[in-house]
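Presented below are the structures under discussion, each in the form of structure tokens.
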Structure P
């Protein structure tokens, strides 16, 4: 019986492959979460800017002003979330069991015909 030692896979090689797979999976999830956060920041900021135009022109209603104020709070939450995502890779548990920040609620924007990402 001839043994082809080039085909030998050691326990260390399996562990290295598994660790690489965990890292790739964690990086993909982080990228996805960052993309959602960036899209929400842009979406909310766009609506705040649009409402600001009406305020600057003196044409905004009380409801427009209230919506802008509420969205400013949402924007701050999404920026904090995106910032926290940037800190995930500094955790000692990365990439095996990172503690992910809690995603803020997606605000309903009446003037935005696009469905918010889920």
Structure Q
């Protein structure tokens, strides 16, 4: 029972743990960018980061962190998309039978356009 004019003491509450998905979105968006070099591993990371960021922004919590995660994930997806488009364009050029009529010429094109690829025996 409290005396009139006095309030009961309530201990401070811990901040709600609603920022986990927002932080995960940001981490996946940022980590996805260098992971693009690893055979496009950054694309699924960025997709998961984007979904988590959208969910976290809709729920409230750390909205600024969630938006930053969505932006980083979108940037990673855009860079990955441009890289895939570039690589497929170069591969299509090497597969053009009008330019490279025989198998040897196509192999030379692939070796010239994709120096990072190891030739198969």
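Tabulated data for the structure shown
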| read-out | value |
| --- | --- |
| Parent structure of the calculated result 20.9, given that mean count of other Cβ atoms within 10 Å over residues 47-54 is the read-out and P, Q the choices | Q |
| Given 28 for relative contact order in percent (Cα under 8 Å, 6 or more apart), calculated: source structure among P, Q | P |
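No lab work stands behind these numbers, since they all come straight from the coordinates. Quick caveat: nothing in here was measured; it's all calculated off a predicted structure. Cβ atoms are built from the backbone, for glycine too; each structure is taken alone.
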